[in-house]
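The data blocks that follow each hold one structure.
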Structure 1
Amino acid sequence: MTEKRSFDVVVVGGGVIGLSCAWRVAQHGARVAVLERARPGAGATRVAAGMLAPVGELSFGEPELLELTLAAARLYPEFVAELEAATGKRTGYERLGALHVALDGDEAAQLRRVHDQQRTLELEAEWLPPRRCRELEPGLTPSFHGGVLAAGEAAVDPRALTEALAAAVVGEGGVVWAGAEVVDGIFEGERLAGVRIRRRARHEAATGGQMAGRETAAGGGAATAPEGREVELRAGAVVLASGAWSGAAEWLPEGARPRVRPVKGQIVELRARQGEQPPTRRILASERVYMVPRGDGRLIVGATVEEMGFDTTVTAGGVHELLREAYRLLPDVAEMEFVGAIAGLRPGTPDNLPIVGPGAIPGLVLATGHYRNGILLAPHTAEAAADLLAGDESSAPVHPLRSSFRPNRPGKDERPVTGVGPNS
């Protein structure tokens, strides 16, 4: 017998984007369920470095994306303060500043062009000669050609952020279901009216149990389903936030699947030896690598950019390239403990902009395609999705996301070249 439950909103995808949307929607009073096929944060979130660095990551020809990332970065301090106060959990948010270093003449010429653009846009960025760079980061390689300091850049720990968001959803009366695979959509005519799920395996939610949630007076609390049994979840709206898998959602009609593709990225995790600190206090980046320090002594080194479909194999070549480029920039990494390497899939789109808004069929809302900016854009995406689901269009003239987060916009295919670099 199929178990049946009902919610106001079902969110498919338990990464930072899906959980952020669920939290904001639940704060509006909606009964919300989050469905994650593995564990919350097991997708791109798990391998994200957590850089909140719109100034240093500026790319030519993407003014719309820059507007989005700058707006999201301004939201982050209040976003994490509210989240930490609500849950009592730390997110690892810290304003570190970022130093982008040119290791040779060609890199210096390119970094100068980027800095000229930053100055034209009146962004907070300062060109520093090698001596000034070394005063900030004494461990830098002996020979380089200067750098750009973006003092306002920050970082967050995506895994800690995931745990806090899952707890926040539960705190607002929502449920977070791990190991729940969507196998079919429920349709009433052309309208998507819910989903059918099947338990894939025994998993634990980020908050410490198989199902995180609590019963509410409206009856929208924790669903229970033995392994292998299907559960029918009806909802007023279904939010697709499953990252790189969004474009392969076979439970949706083909025409309703967004144009999202997987872009593989590998990262390396290092740790300072006992009693020592990481060899950098800031986000450090060259043209080919970035490094993000964590408060617990870890150092995240990333990341490759590979068009390999849904392959998530960690390769010797990928790890070698990351460690080689990290050593070129910061030689002291050679003395750090090697913790491991991991690969994940970013959700890419043809024009590198996220897709947030009404889907191609009634009842479907899209929150996907954030590529390498999912952690950064989470607060803004959540607000936009919550406003849309609440029917609030009053902010449309001033909301910076409204013009860009379009599900069916035309666009050119700008697939990145396979390699390693900070744009990941």
Structure 2
Amino acid sequence: MVASSVRMLRVTINSQTPPVRFNITYQQMIEKYGELDLPVDISRLDPWDYQATVGGVSRMMIQLSRFLGISPTWVSLGPGYPPSARFGDILVRYVDLGPRDLAGFTSFKEGIYGESHGLLKYEFDPRDYISYTMYNWESAKLLLDELDRTDVYLVNDFQQLLVGGIIGPSAPAVLWYHIPLVPEHLGPRMAQFLRRSMEGFDATVLSTRRDLEGLIALGAGANVKQVYPFIDPDSLRPGPESAAENVLERLGVGPDERVVLLVGRMDPIKSQDVAVRAMAGVDAKLVLVGDGSFTSSALGHGKAGEWASRLMSLARELGVDSKVKFAGYLGDDELYALYARSDAVALTSNLEGFGLTVCEAWRFGKPVVVSRGAGVSELVIDGVNGFLFGQGDPESLASALGRALSAGPDVGEAGRATMEQRCSLRSNAPKLMEILEDAYSKYSGTRP
């Protein structure tokens, strides 16, 4: 925890994905438990009625809160959820959108996401934008409810781009933008929308040098900073070996077989198909871990299942189905045990904002194989702390995997050192706090 001789900043957090998700609606909770006091204390619920969110942004914010010793309020999307819940020391307040606005919001933010990743040129739909605005407005109202208990707002990512402008001069707001910002992928309207939105914040943090340079190239007048995303290595402790053995036995992977691990939600953006195509030339089993996204689940979309089915079909067509295993969602004990058991860890996205799974693999001293399109590739020195391959190129990936599987322990240990120095909670939380402190000081003059 950070020690300070002055009062710690009171930080209120905003992200689309909450730190805790519910598997039943608020109405179902009332029917099951009777009237519930707000905020709902999740420790009083059955454990199968909720789950801690495993997403990278939410996990980072939880780790940041614990590291700083703060008990923040956190505003997130929660369709059908109770208005508020208590998750340990965190008070979560949920924005509930109706089906129409949820669908419109999702369509608009997926348009931002798709264009930012070079997948499409989004045709702006005014009705979807209204739903996106409604979500940002409802989020900002809950955030402003916390004004008297807030020194600075920390807003995460592209789903909340309008929040800074709505909060306006009432309090400092800092945006941490986690997805790629590559100008050549953006049409004029999208570039203008991103530039204007980011100028509504007191500071904008980008996750990589690539994206920092991208925003500067757009000509934004925003106060721009760069901080690499981070993990808390102390929280990633290997589960029992039996946890990995049980998963691999269920998947039909023998105890002596080599394992290439790929962790990421089931989504074409993660380019797991490149790994499937590469496996014909790799003497190992590929284990894919992950399921769907938060908003797709809320909408009942089967995007994750559809993509997994396409990958399974591709593996059969290529004759590598015996080498490609689908683990689905895994709890932390199983996932961390699988990291420890793996022989190499791959990140295959053609374009990725960062890629925290690489830092997680480094924590376990594993050789990593990383697409040159991933933001974290800025930290990989080919052949020293990992291996790089040309994005979208199965042959390049197969070659890099071969090098990783034959690498000595020095590569993994060099990766562990990189993680500690460049993408760990200890190294990067102080940098983020400095940005928050600076934004606050410009509002308050001197701290009380």
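Some points to look at:
- Value 2.6, calculated as distance in nm of label points 7 Å out along Cα→Cβ at positions 67 and 371, assigned to which of 1, 2: 2
- Among 1, 2, structure where distance in nm of label points 7 Å out along Cα→Cβ at positions 291 and 323 as derived comes to 1.4: 1
- Top of 1, 2 by mean count of other Cβ atoms within 10 Å over residues 75-82, largest first: 2
- For helix-only ellipticity at 222 nm (-39500 (n - 2.57) for each DSSP H run of 4 or more, over all residues; to 500) computed as -8000, the structure of 1, 2 it came from: 1
- Among 1, 2, which structure scores highest (criterion: relative contact order in percent (Cα under 8 Å, 6 or more apart)): 1
- Given 25.6 for mean count of other Cβ atoms within 10 Å over residues 235-242, calculated: source structure among 1, 2: 1
- Entry that produces 22.5, 68 once Rg and Dmax of the Cα atoms in Å, for residues 43-274 alone is calculated, selected from 1, 2: 1
Computed from the coordinates by the stated procedures, all read-outs in this text should not be read as laboratory data. Nothing here was measured: the structure is a model prediction, and the numbers come from that model. Cβ atoms are built from the backbone, for glycine too; each structure is taken alone.
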